[in-house]
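Several structures are given next for inspection.
Coordinate-derived values only; no laboratory data. Since we're looking at a predicted model, the values are computed, not measured. Cβ atoms are built from the backbone, for glycine too; each structure is taken alone.
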Structure I
């Protein structure tokens, strides 16, 4: 640990999962409990999901066989035009497939030191700059130190135990909550063969007869199998016990490495399938190779890898960053909001860097890569009407652009299935996605024929996800990415939207049916969800079309598609504003059934799309502000985070701060009891600082990180805006290497609420494109060649000519 590291601490072992410390390498995630006796390490593998690769196609075929398709869509539209909501809803529910698959727990590793119950515990820590969890205790004159980390260099989970002043014994147990079909144990390690369910029903579908269904072998050529291998090195003596665990006697040092090999990982990465024996051999070889490096080299290489990823960017709000902070005393119970902002920013970066790494597996899901439940809330899947997107809102700004990559891999897969769904269900070109997806590329509506249309029948999931492609290009200015990854997906999404729009008979183009997730309006006093051209649809379609046209121009493309987009843009409805001056959620002036609804769907035009801005569209910005005022504060983690970002982009620093202070309070209540989704019970932070409704959803943590970043730097308007929403109470701080659109990065500091200086660098982009910089009412504009930087004083005046970075 460096003296500059930011370290969280807890004086006692974790008594519950919500108190444990998360580590990960993108593929393997672990929750580390610590303890003097039987210490638990709960393990996940990001590729361990229920389901099979052919699940989405099978479900689509079943829907088509039951009559869902373009002809029935026309019946839905006719019913809505005739004002028959009941018939339209009934018809639309026949478009609902079953459900996405579940993210599952994988294993538990228990490490027991006999006699540990009489030891004196010295506490546990999580270093947010190295992603290492550590704890220690004193036992009969011997100090025992244990460290756990998930290593991206070797792909293994690593744990060490070191005894100073004597030796200890250790019992090692490895188990799985899934179906164990093979176990082998020898003094040098343990191997498990695990069958994974081929179907997993979410907890909110209690009528499913077999909520976790196993197949007892391959299904259509896919074998739902995983192998776990644990390798052990020690200076003690190791034997195998009667339960297939290990006993280590008289050790002063133990190194454990654990590796995984799954059929789902090979399917995800496109590697050839192998048999079960090969999976077991692969896991064993990975664990053995990691073990052969030895503890010192493993830890050194791991820390170098993590510091290379996390170390470039930092943010300090207030005078403190480095140090060890007791979570309960200093963060959850402390009175230093500046330290809390600093910690929540870095915790979000730690959680993204440990849950989402290139070429390791699927992207961060509703719980990142950490889950201990066989039926987790909302299947711990990808909910793509806000939650998955929020996971990645801050990725570019906070210096974790590489961590964005797994999301793009998911989009590639989603577009394949979504192309079939667009064609078969809607008779449309391009690709579509709805409310949920999973690593198999699920693109159908979910709901099993009884899911409320307010959330299940929403055809804009692909349109929202596609914005992340453009954001990545804007920050990196990578023309290869734009041409090879972004354009095929963005143009395919635009094709679907063009075909989804219908002529309203007056020259405008509408979306029909349309919903505003997950809200309802009142029609004759009855809550309804189906209408035309919800504001969210209008904003997403406009943004997709504009970005597709800009991408085509940058790539030198002038195709029939671009012509269609230009023509359609002219016919899109403007964003609706009510007579009271509020941005409306629906095209008509409909009355919200819940004026304080947790979703802020119509405000997507502000954040993250940037179609509304106080400078370029002041009237709409004022309408958005009034709409937010009506919505009010509170709710749950992710909703707070969205509100913080919205207020920051509207430059309402005071309200952004008050929302932040609400969101970072400790949860008041039982985290094991899910709160109503109506927001009547507010969320908060768990003892390990996970954000919860409850249930726990990691998007709140990622959103808090992004929201804090947007309060100190913004770049969505084309201007690099420093301290755009800085609360008066956050009068001191320093940022290093925050990234901005245009291929830019910036270091800056402030004191007494005033900028003290800044350094701007251009890593990529166009050297001839002027860089416009604004801070607290001052503005400057300069040219900055690629690979150069320039220093600015407190008044934004250059301190000299640009110099090489």
Structure II
């Protein structure tokens, strides 16, 4: 697939037409705007602004993040960025509590997350369920309190040569508040129009100066409680109901957002030791207690009617409880010399642990003595990073100095999978979420080192350009080299052309390489053994797997930056991203007697179904992003208008055939099923547009944000007859704020004020007898309108 030529040509023509006759604004007459914001993402030059960037970059301000009723950073970003997709899946086990986001339609782990320019650690969770991002191991954005964020810089460009692994789709750099004075305190409360999903939140931040003005410390925190939502439909099975679902009512199923309690704090500090040397440190911690829900078990589930009559006579819904601990610390020293030499040495520690419990459940093999709650084990990720970064300004006799950058990095990573208590996994284990077994325990680690160099500068009054290269060596799979060329040419003060060419890579995560799970599931009264094997294990290799290697990419972008007047800013950027050896999670492959005998002969446990990770696909993603802002000064107020549009398509250009051993063993299931191929190509909106308006007066502020989510298609594993296409959806958010004085702000708002819902699933195809009314891929979720109020105080 390719970008529609007519779309790109029309957009360029429309934008160039007014710009050709625009007069250059006088800098002395123009008020500062977001275009004048100094950026720290995608460049090593210290005075580069948004307007001067050689790559497309978005600045999301703290005010934009707090303009809706959400307390989640990822949700707030999705409402501000057309290129970001953040659906809200339900009944997806761990993924219901740690939801991944995708940029430009690519996988959640193909975007790099930074905090204050330093790599953010991954979550311990591996998404293995049927949701967007299946098979990915990504960063938990919602562990960062919104109240701590000064702004977010989103680089929509490949940047592996500058930052290393994961930066294929782009880079999200979260810049924390660091002022030595001022602060805020806010109380939020809201609920959905359906009457559920109530949220209570207390948040705030404060800056403190010390050391006679040489030191600063900015603290932030957030405490919130979110009640669950339920949008399940009534059971609509064939009449009469089977013995497995007698008289099932609508309240039996719980399908929606989980229950969550969150506490998060952060500290951002700095100290000026001298005019040339300063220190800095950033620490953050969060605890999140999330309860999501499994599929309803009827009063005779798996033929256990006699037992359930004593324990759960009306049936039951198992609860999957996750307790998430997230910790991070970055500390460093930086300095500069009179000769233009700058240096920055830092240490970066990140830690994420998820403990799982299954509650309101039963292990059928334990009978009436079965506990109703089990500890299922834990997933844990840790990284430790040492960075040394250097810059040197060079005088080449040009109008401006050229900046040489170089440095190195050492990174150690660990990923652990710890077992649960015996009752959680033995003989079928806990219903809803069986625990990890001792056989499944994993203690994986690796280290890598990297070296990079770059050169960037303004070579004439109109031309700026940069070149960068990076080499990384991993202890577990080998080395990778990536490079990048970028340039920007200003035809005049109103029109500039920018473009980049780069190569990149993403190292397979430790979770993708090490995750294993062999568990017994009771299906209709029959024990079924299911297994996920590491690609490098004897079991997986006997079944055709190969050790994982890094994904590699080639990226191209070309864009126009147009400023026809003081208050109007337009950009259009087209891009193409080719990814080779893309890592995907295979289908749950039905085993055969020959396959089970093969595993037994190797001294391994035979399974009825198996899966593993594989470098099975090549993909091409093409798209275009448009951004426009326009400000209108009024007599005693101001009006700010914004518009954004993102269009992209992904095409699978290579698909590995099923291994030859499948035919030898009589296995007919495809290595990569059509449902997974659909997730990669079309289970996300083809396009997304955002229109926003914000009016600010002396006492009142009004805001409206309208988002159009394009259509998407969900493919069914069983065949095209059960595929379903979903139409576009409009979601409108509104808010009104009143300031009785300079310190207090009272806000009343409604997200999705029109109570819009996505298309319903077709019952006879995909909605499991009507219980699942909406698709888990719905980009705006399926909770309907949310009304909230906020009281804020600033000093």
Structure III
């Protein structure tokens, strides 16, 4: 009897232990293919519909059921605002794991309006290693480019000349949908339409998994892409009203453009394409004052005033083809190309040019002349990438990516000096042109091991090759013959080749309330720079290489669902560009020559940050303290070329340290009023020297990017925004404060398919100094230069957007943003 009982008990336990099954899956929003958190998932037996078990999805939308008996089941997934999803005929065999993959939930149209009453799209989401910003929430950027979106981020500033910096650092890597751009980021950002951007990810302390380039970290531009079965199409148009003030410019500014996006997803195929054209002119003027002192103590002063305008045209197109033959295999082919033409006109009158001695006596009578200066910068570019990923049965994953980039840069600068009555007498006529083809290639291999008790381990290898050639031609007209003649010492060839090999290992995981990550990247760089000029004064090849480790770490502690503390460390590098290493002079203005330094060293950066995120009901507050140390700091410096011309040079000037605090708040005082504000302030200090002249300067810098939105009705909103940055120091001087207030009114029609946005950009009304910036440099007893750039204000724009989508994508996106708020 005892033996029989033991045998029966053993068989019973055997059935329980060895016949257990498991079900795993992930719930996603069908309109966005994004994970949905807090979905209620229930499992029932098929024969009597009795509840077996239930679960709530995690932040990544995943769930799992274990210890399941052999049998037949069905599953339901429920969440407010979505139609209930049911999966039938789920069969569990002995020891089997049934992987359901992505379970798509469709928004319930009847419940969407109710959800919209109580929900509000969040501006930013804070994750352990990045901040994610919704592009739609920055209304003043609509109809513009990616640059217009970026300048609203709390850590990012864009000055009067369009230079972008993050936390005061003007070097960062731009990725588009996770793919790095090897050429000039400003070219790509200026051509990518803001309407095509879904969100922007700012990674200030990237992990070792990412390329370490970028003093300010990474900025990933995620473009819009419909994921629901069916067709999506959107077209946007933009037109600017005539300028209120023309600043006596030679030509009137024109502003207009259009872009469209088309996407179709059917079965295993997903195709997207889009195109954009933008004309973005800007009127303005510049007021300058320069003096130099030579070795004899003679001071030459040449104040100036005149036009400073920009005419800019951008064409771009993008195409993506995705194919998913199985749930474990994914292929993706992408192309992105465009053409850019930017003309900067600086027609300047130099008046009251006078020479005085040390006693202040005039040694040459005042002299006036007129300088016609036009710089045309052209850029053609094309990027292509192919990606493949495969997920194994043990949940490990391998992915490969190949990217090729071609960019052709060029464009002439003309410099014509005239004097005499009516400025009709030619004094000097110069012309410099350049052709700069760039070929870039990147191959990446990543392997993600199956999850281990200690966390997720990833490793990979990357190869990058950059080939950037430059032919620079410098000519001056012979005033006797009228022919342009080559200036041999400034006519040159500059070829840069850079090869990078790197490998990384990264561990990330979560244990209890702790989320952690640590990684190490080893990088080897080989750089070859070939220089040659027609005068044969400098024909040489320079080499530079390094083998360095780039560690990273991040740690987050969730004290509660509403309060998180996080810290990070990242080592970075800012590699030098060909432009900054070209040692041969180019004519920039009548008063300025420009050149680089062929022996420039890369900048190496150490970044540490510590932050907190607090969620109080519908409000989110965050604060991040950071420290950045930069070795081999590169700055633009000046020296005297002759009594009326300065030499502008890029050089390593020492080290820089920044101690900063970044604050942001996303506050909803009422359900119809939202306030978003980001403040960045840091103490910046430069220690070093240039040309045996010590550099020791320090200042406090702060910037404010803020907007407030009033939803006057479900289809009408008003937003006012301000972008402000204070004075900043440079190695030889300072840049003044710069600010720009903007007002937008947005109205939707036809169930949100048609949207009209009216923008009042650079608000001024003659009462402020909007869109102005003064740049000054000096060297005691040698020179002083200051230029105030006064750009166009009170610009009026109208944007019209029409969306054709039977699946009503806009409401689906809105649902997603509510779930994003839960992640805070």
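Between structures I, II, III, the greatest calculated value of distance in nm of label points 7 Å out along Cα→Cβ at positions 56 and 176 is seen in III. Hey, FRET efficiency 1/(1 + (r/R0)^6) of positions 536 and 640 (r between Cβ atoms, R0 = 30 Å, to 0.05) derived from one of I, II, III reads 0.95; which structure? Value 0.95 for FRET efficiency 1/(1 + (r/R0)^6) of positions 536 and 640 (r between Cβ atoms, R0 = 30 Å, to 0.05) corresponds to I out of I, II, III.
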